[in-house]
Structure I
Amino acid sequence: MLGEQTPWLGTAPVTIFLAGKLKHTLHMNDLNGKVALVTGGGRGIGRGITLALAGAGCDIAINYHRRKDAAESAACEVRQIGRRATVVQADVSQRTEVEAMVQFVEAQLGPVEILVNNAGIARVQKIEEIREEDWNEQIAVNLTSCFLVTQAVLPGMRTRRWGRIINVSSVAAQAGSLVGPHYAASKAGMLGLTRGYAKLLAKEGITVNAIAPALIETEMVSSNPNARPELIPVGRFGHIEEVADVAAMLAGNAYITGQTINVNGGWYMS
């Protein structure tokens, strides 16, 4: 079922990310009125990116799979910042649902100009526990979804010769995973997909970059018994805002493309 706009308002965030300084130095006014689609944008890192882009002037489409309440709560915060927001339900690993989602967003807000592929799953499993079905699920939700949503919005971006695609990968793609090799493989695939699109689209005004976070304070990390702050050289978990700031920076920069930005407290150094 497709989502809907919600007329009621919730509690506004105390701080709007990227207010002032970065807005000036990164020419963030160029993002005013841009339409951004954030998959999995109602919770965790996705929610942080949703609010950061709204703070930079974007109107936001928030995709969710099951947690409509979280998506609507994030949409309320976006509206209190003063931007338009809509929520849309879709399983982004399914092509028909992705196509319907993009059509819905365009009807509600306009063409998608910024895409954040953030939706993903992480199921902690030992090597001997991983079945073919587990592998297929990780690849479908974490990697195939990235391909499907990108393909759905690219024709419009290429016609307008402007677009920003930001893929939320993981340090697991570079340094192995506390979740399992199936998760690491799905996130590593996102990095290859990022570079492949970036090279082909560089002359069309479309940038494609990845962010590779490590152990950010989210529900996903808190539920993983293997995740401990002492694994990180800086000695703590990362904050959602520290990832969201990078996403907004990439949306506002026309000269960074094909890059993986590591937000990992020093776990993997490149």
Structure II
Amino acid sequence: MVYYVVDVFTEERFHGNPAGVCLINEWLPKEMMQSIAFENNLPETAFLVKREGYYDLRWFTPEVEIDLCGHATLGSAYVLMNYVDTDMDRVDFHTMSGVLTVTRKEGLYTMNFPSRPSKPCNKPELLEEALGVSVVETHIARDLLVLLENEKTLRELRPDFMKLNEITNVFGFIITAKGENCDFVSRFFAPGAGIPEDPVTGSSHTTLIPFWSKRLNKIELLARQLSQRGGTIQCKDLGERVEIGGRAVTHMIGEILP
């Protein structure tokens, strides 16, 4: 199969979040796709199968198949629009999270995803010990959203991943604060899925966008993820849906042998 590595939510190689994109004719056994994702060891590897008028799309971390991934969806659209059909400016993906649409305009790729609003919840007992900082609020959706006092605290955060992994019943940890030079900033940890820290996380913004849109009373927001690689996300709250936009750049093109 042809295999692409794309850096997403950035215009510079070695920044943003790398995604593997595999184009296949029909689904491989799940165990084989998981082995490929484990071997490539990127935060996400996407597998695409062309159908009549749309593509089926699945995502794998090095450890598990997941139900939603933003950067590998954007990376998949980028590959299709730049290497498969350069006249394409819109693509529909059929996924475990329903139909996801990506459009392209002037080099910006915008995903339309279901919104995942969070609800206030009790602070997990080990959370502050695992993060090493005081927590202002906690909210729960698929992931645990953790509000910190300011951007500086978030930027300097050095979590204990072993302790963080002892907190059960959540897939990942969205750590966020109000931004100094943008609307909000975040970091994302999912040690249980083999991702201690994800460089830039599209799916977490399905929860971050409704949270900050309500807090800041804004529909359109600019976000930054403060990982070592870093990334910029254009956000829009549409109510039951959200738009998540960014750019991408190709790192490599290769072939996975049979």
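All of the numbers you see were taken from the coordinates with simple rules; none came from a lab. As the structure is a prediction and not an experimental result, all values here were calculated from the model. Cβ atoms are built from the backbone, for glycine too; each structure is taken alone.
Here are some notes:
- Ranked by distance in nm of label points 7 Å out along Cα→Cβ at positions 81 and 169, structures I, II are led by II, which has the greatest value.
- Source structure (of I, II) for helix-only ellipticity at 222 nm (-39500 (n - 2.57) for each DSSP H run of 4 or more, over all residues; to 500), computed value -5000: II
- Relative contact order in percent (Cα under 8 Å, 6 or more apart) from the coordinates reads 19; which among I, II: I
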